[in-house]
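The structures considered in this document are given below.
Read-outs throughout are calculated quantities, based only on the coordinates presented, and are distinct from any laboratory measurement. As the structure is a prediction and not an experimental result, all values here were calculated from the model. Cβ atoms are built from the backbone, for glycine too; each structure is taken alone.
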Structure P
Amino acid sequence: MSEGKSFGLEGETISAAFAVKYLPEGEAGLAEGVEFVLASGSSVILWNGTDWTLRISGGDWPRLPEWAWPPESWTFSRIDDLGHPGLDEVLTVNAVHNEVGELYGVRIEFPAATLTVSSGNSVTWLVTPKP
């Protein structure tokens, strides 16, 4: 999937969202990606590149992405905030770039809130309710 204006999300309805977590021994797990399951049945995954830039591609829900290796060290964890009325219909998607112009994150606007997904040591997200 290309780094197009909407990344394949604008105008879509998100039915569920899952963190893709790495579960090394002794740790609670870091999110290395976020997979959006769309009402159409397809999915889109935002994930952390090795250079800490944000990568976006078509997902293969419910299978783990190919980069999640070995599979027994990875799991999906539901993101409860998303996929409900007000937090399901994607209105707009805007790229966020770092100081050198690399894709670092996206802002996804829903009717009730804005979701910011950012890349770095792990993938993080913040839901900001609209006033």
Structure Q
Amino acid sequence: MNPFDYVFYRFARHYYKKDGRDAFTAQIVVSLLQSLWAIAIIYMILSATLPFVDRVQFLKASSKYFILISGPILYLNYRRYRNTYWELAGRWREKETEAQLLVRSLGLILFVLLPGIVLILVLQFFGNK
């Protein structure tokens, strides 16, 4: 199971009345999440290889990098998730037991929060060394 598909499905289901089957809000959420994951991974790699001064410069320019990364990801997600709501709904709708829904909901929350947690831990661990 692709976790981004599940994130898309859950947000699309939540905003279905507002967005309809196009689920643009869910596409934005998935794109934002993928961009945060990309920035977290890039920063983890840079923290292990670059001196502190270069990492500070990266953080100062990170909003530009975020925009550069987010634009193509949003376009790719638009193409990927366009008209796929019912396909994904067929995969999970009314097939989840209450226990599965609870576990997957907790996993979803953790998956959404994890890039921020990773960035905080990397900043703490590699700090200003």
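Tabulated data for the structure shown
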quantity: Which of P, Q yields 36 [percent of Cα pairs over 25 Å apart, calculated]; calculated: Q
quantity: Comparison of P, Q - label where relative contact order in percent (Cα under 8 Å, 6 or more apart) is highest; calculated: Q
quantity: Read-out distance in nm of label points 7 Å out along Cα→Cβ at positions 18 and 58, computed value 1.8, structure in P, Q; calculated: P
quantity: With distance in nm of label points 7 Å out along Cα→Cβ at positions 82 and 106 derived as 3.9, matching label from P, Q; calculated: Q
quantity: Label whose coordinates, when helix-only ellipticity at 222 nm (-39500 (n - 2.57) for each DSSP H run of 4 or more, over all residues; to 500) is calculated, return 0 (choices P, Q); calculated: P
quantity: Mean count of other Cβ atoms within 10 Å over residues 42-49 - highest-scoring structure of P, Q; calculated: P
